[in-house]
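Structures given as structure tokens follow.
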Structure 1
Amino acid sequence: MHPRELLATGSSKGLDFMTFTDHDTVKAYDLLGWNRSDLLPGVEVSIKDPENVGHTVHINVFGFDKQQYEDLTKVARENNIYSLIDHFKSNDLPHVYNHPF
């Protein structure tokens, strides 16, 4: 389903805002716009965590702008989960681990 349709469906169901957290892409915001009151930018970042879990983990992060997204993808490419979490914290970006089990 196109993000425009999903946004319209959510709005028709009474949602004040939505977020799209696709894996490692923010194309929905490129299509719909970054500065909308009905969209909270979000993304599901994939990063390896060999020390703690031994495989790739997914972390949702929210509330960034386009430049902040570019910055966080640079940090994520370093493939150091600790640097990525530090980046989220130092930039006050809310984040949560997805499906931890």
Structure 2
Amino acid sequence: MAKTIELIAPISVNTLPTGFHADGGNLYLRVKDTGARSWVFRYKQAGKVTELGLGATTSRTLKQARVLAVKMRTALKEGKNPAPLAKAKSDPTVMTFKDCALGYI
């Protein structure tokens, strides 16, 4: 039986209640009591569950999170560590604090 993917409707990302909501394909939306919303990629390897934060919903859209989750699942299938993919910038045009400071100086 195939796993269902894309369970979260884009319009409901900002309205889902507090909790851990599955989108399928190891992608989850975590909604905290404070209202903070973030994407999480969760997988199990060698009996250990690992959660990788993919960023807040304000910095990464549902579509971007899904694309990243596909890349991370592919890395897992190839026997690679998906963690470096999670740390990749979601938008290469966004400056880091260091970039801003060096530009100011």
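Determine which structure produced the value 1.2 for distance in nm of label points 7 Å out along Cα→Cβ at positions 21 and 53, calculated from the coordinates; the candidates are 1, 2.
Values: 1: 1.2; 2: 2.0.
Going through each structure in turn, the value belongs to 1.
If Rg/Rh (Cα atoms, Kirkwood Rh) is calculated from each of 1, 2, which structure is the one that comes out at 1.02? The read-out comes from structure 2. If relative contact order in percent (Cα under 8 Å, 6 or more apart) comes out at 16 when worked out from the coordinates, which of 1, 2 was used? Only one of 1, 2 returns 16 for relative contact order in percent (Cα under 8 Å, 6 or more apart), namely 2.
If helix-only ellipticity at 222 nm (-39500 (n - 2.57) for each DSSP H run of 4 or more, over all residues; to 500) computes to -7500, which of 1, 2 did it come from? Only one of 1, 2 returns -7500 for helix-only ellipticity at 222 nm (-39500 (n - 2.57) for each DSSP H run of 4 or more, over all residues; to 500), namely 2.
Coordinate-derived values only; no laboratory data. Owing to the predicted nature of the structure, the values given are computational and were not obtained by experimental measurement. Cβ atoms are built from the backbone, for glycine too; each structure is taken alone.
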